[in-house]
Structure I
Amino acid sequence: MLIKFVTNRKLLRDEDEFLSVLESICEDLKDGLLKHGHSIDSVILREKDLDIVSYEKLLNKVYEITKRHNVPLFIHSHFELIGRDFNKVHLPIHRFREFCDLVSNDEDFRTRILDCGNIFIGVSIHSKKEAIEVEKRLAILLNPSLNTNISINTYLTVGNLFATTCKVGKPGIGYENFKEIKDATSIPTYPIGGITVENLNEVGAQTNSKKACIMSDLVEFCKSM
């Protein structure tokens, strides 16, 4: 299984420890994960509490680590930062809607996106209706009439699969609900929420997914190495 590591720096004491753990996840952790049949697919720099200025500062520090270890890095939410070295972004559904509207209606923004040539977009969804909406909006973006002429690689994340400390009191959707959402579109769809290194193989088998997202457990797994 390939792991998308979703960051949460609040699990650690300070920024220095956060960056140190991230370095380990991108480098030292590889051997430990391989023993379990897994590897790091990419890093999603979540950190939703930061304003865009603080986020960009952290993004640049994280990018130095991920670039050094050849690990793809996804911006979270702040699609305003797309460009230069950053052509990968993970968006909540409401931010994805805003992104699509800008590409369709704002020529300056569309030009900046065009300069990237190849865009990778992950979208967080919670229902079959939202999955179908994402697929329809993508079709509009790729319509030749918009003259976008870009390649958009997309995936969806659906959760929370299990109950998790990140969303206290919110029950997991379970395997059957996940598969119903996954089967609603042709877009690759990955589970998130309560997934651990130990249950990753079961999750892969039950969801028929080759990738999954992990947050807190990967930090704990790293500390145990």
Structure II
Amino acid sequence: MPTLLSFGHGFSARALSRLLIPEGWRVIGTVRSEERRAEIEAEGVEGVIWPGTDMAPFLEEATHLLTSVAPDDGGDPVLREWRDAIAAQAGRFGWVGYLSTTGVYGDRGGDWVDEGSALTPATKRGRLRVEAEAEWAAIPGLPLHVFRLAGIYGPGRGPFEKVRTGTARRIIKPNQMFSRIHVEDIAQVVAASIARPRPGAVYNVCDDDPAPP
């Protein structure tokens, strides 16, 4: 049975699991609370509390690996704890995915970017993502695929939801444009990559219509 181990099983990974599980996949997802574990288990995912659980047995069972965990000042949290175990099994994984951000490109003044554009992050968050991408890419033999995601929207997340919850703000920044991506489109792109792996590939995942805030 193909088995996906998903570190940081959040909004995007949950959308992916809804595509994979009906196709016969086993999905194991890490979360930080019992409440969140109950939510993902109701969707057919095997929930694991991490940090705090020995992930070695799950890494041994996984055929595919996805991480959505954001880096912190100490680097990538998954690699900080499990780099050696992941490296030891690098050649056994059929596919590995890292969900990054288009923030690695920084402010380009309205210019278009593609996957070959220079990484010039303008924020600390962007710089940490560049470093984390490099950490994952440095593991020999790992079939890594990097997905640089634009601003994510979807059910329960977006401007209309903010209006409903009273948290909406007007952001007035003349000439500012940025890209977005629907969570279901992220799931479709990642699922397509799993079906046709291309180790070393980088994908910018965004709508084709940049817009102001």
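Readers should treat all values here as calculations from the given coordinates under stated rules, not as data from a laboratory. Quick caveat, the model's predicted, so the values are computed rather than measured. Cβ atoms are built from the backbone, for glycine too; each structure is taken alone.
For which of I, II does helix-only ellipticity at 222 nm (-39500 (n - 2.57) for each DSSP H run of 4 or more, over all residues; to 500), calculated from the coordinates, equal -9500?
Value -9500 for helix-only ellipticity at 222 nm (-39500 (n - 2.57) for each DSSP H run of 4 or more, over all residues; to 500) corresponds to II out of I, II.
Hey, mean count of other Cβ atoms within 10 Å over residues 39-46 derived from one of I, II reads 16.1; which structure?
II
Output the label of whichever structure in I, II has the greatest value of distance in nm of label points 7 Å out along Cα→Cβ at positions 7 and 135. Intermediate values should be presented prior to the final figure.
Details: I: 3.3; II: 0.8.
Evaluating distance in nm of label points 7 Å out along Cα→Cβ at positions 7 and 135 on every structure, the highest lands on I.
Can you say which of I, II returns 0.95 when FRET efficiency 1/(1 + (r/R0)^6) of positions 87 and 199 (r between Cβ atoms, R0 = 25 Å, to 0.05) is computed?
Answer by label: II.
Using distance in nm of label points 7 Å out along Cα→Cβ at positions 23 and 63 for the comparison, can you identify which of I, II gives the largest number?
Structure I gives the largest value of distance in nm of label points 7 Å out along Cα→Cβ at positions 23 and 63 among I, II.
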